[in-house]
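So, here come the structures, one by one.
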Structure 1
Amino acid sequence: MPVCLVAGGKTVMVALSAFTLAWTHSVEKVRWEEDWVLSDAGLRIVEARVKGSGAGMEIPDGAVLRDGAWRYTPTLAPREALLLAQSGATAGGWEICADGKCVRVGETAGPPAEIRACADGEALPADAQ
């Protein structure tokens, strides 16, 4: 089952099974990235990367500095969906990337966007809309 992004009244398929969610921290202006996969249990995070620390983004125990970013595996239970606030007040909103293609949401204010498993036949690929 593919991964869908629901935002602004549209639903688009963004990945077949894995994607990267990235954003810039609103205070520290540091890029943060998370790699997610869709499993039978739901959306599961497999790695997070952050290029620095600061307000609300302390580097967790066990993180390893590699290629200029602190890398670690968060211990979160699988999620049915990810809700992404869209305040329009952050530096660039959210970026969802898979297979070399990216979709951006949250650059302007609006209701939360949602990332979740697509229902059968629910959406077209992002580049087809």
Structure 2
Amino acid sequence: MFIYTGRGTLQDNNNTSHAESVVKTLFTDYLGKGHTVYLDNFYTSVPLAEALFKEKTGCVGTLRENRRENLKDVVKKKNKKGEVVWKKKGPVLVTNWRDKRNVRMISTKHKHKMIEIQVKKGIKEK
């Protein structure tokens, strides 16, 4: 853990976002060892997932719609219930699935696969 005390706390360089610098700083001792990092949507981005993959570290999490580096054709899609859109950029999988609202996910550890499950009263859903 480290305490953020404002601008200058981290040595951000021009090629990385603040969120990416935070993740890399916190996980310095774990990079390159085959671990997987699970992140919420404040920290996830396609460039971070690619950078972690290069360091032999997996990345899984939810994804914000408005990140600049996102795969726009996937995250901006307004799906109907049960509809899914996905795309890979190298090792990074970005998925946008809708149940009651759109859920955007990013992963370097998973493949895209939807399975049908049985929910209440015998109704099947994807």
Structure 3
Amino acid sequence: MDTASAQHLPLSKKKGGRPTKRVKRSCTLVVRLTETERLLVTGKAREAGLSVSAWFRAATKKAVVVARLRPEELATLRTLSGLANNLNQLTRLAHRQGLLPLQNVCRQLLEKIHGVLSLLGRDDR
């Protein structure tokens, strides 16, 4: 074979067009927003110099989601509910017998309620 005919035979077939992406995004997420929320997201994406899609992807990687109530907080609320029931029973008894005989019991119960409320009011979430 001479050099002239070898030039017409390609060694590897080159594929034209855009190179394939390393990470292919095939899933779609549809989010409904109010007009105000859309403007807020669009503005933040513009400030970051990103498209809205790229901004959402970056935001999901950095987002920290805080649960509304942790299991121990739910247990504290159940305890508070039980204490409220006790307080209601003591109120009925105080109407029948008077407040002075139940004063110490009421004071102890109110201290327990105050303790439970202080646990819920912590700002360590």
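Throughout, read-outs are computed from the coordinates displayed, never taken from laboratory work. Worth saying up front: this structure is predicted, and the values here are computed from it rather than measured.
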Checklist outcome for this item: Value -0.44, -1.12, calculated as log10 I(q)/I(0) by the Debye sum over Cα atoms at q = 0.11, 0.20 Å⁻¹ from one of 1, 2, 3, is from structure 2
Item to check | Read-out helix-only ellipticity at 222 nm (-39500 (n - 2.57) for each DSSP H run of 4 or more, over all residues; to 500), computed value 0, structure in 1, 2, 3 | outcome: 1
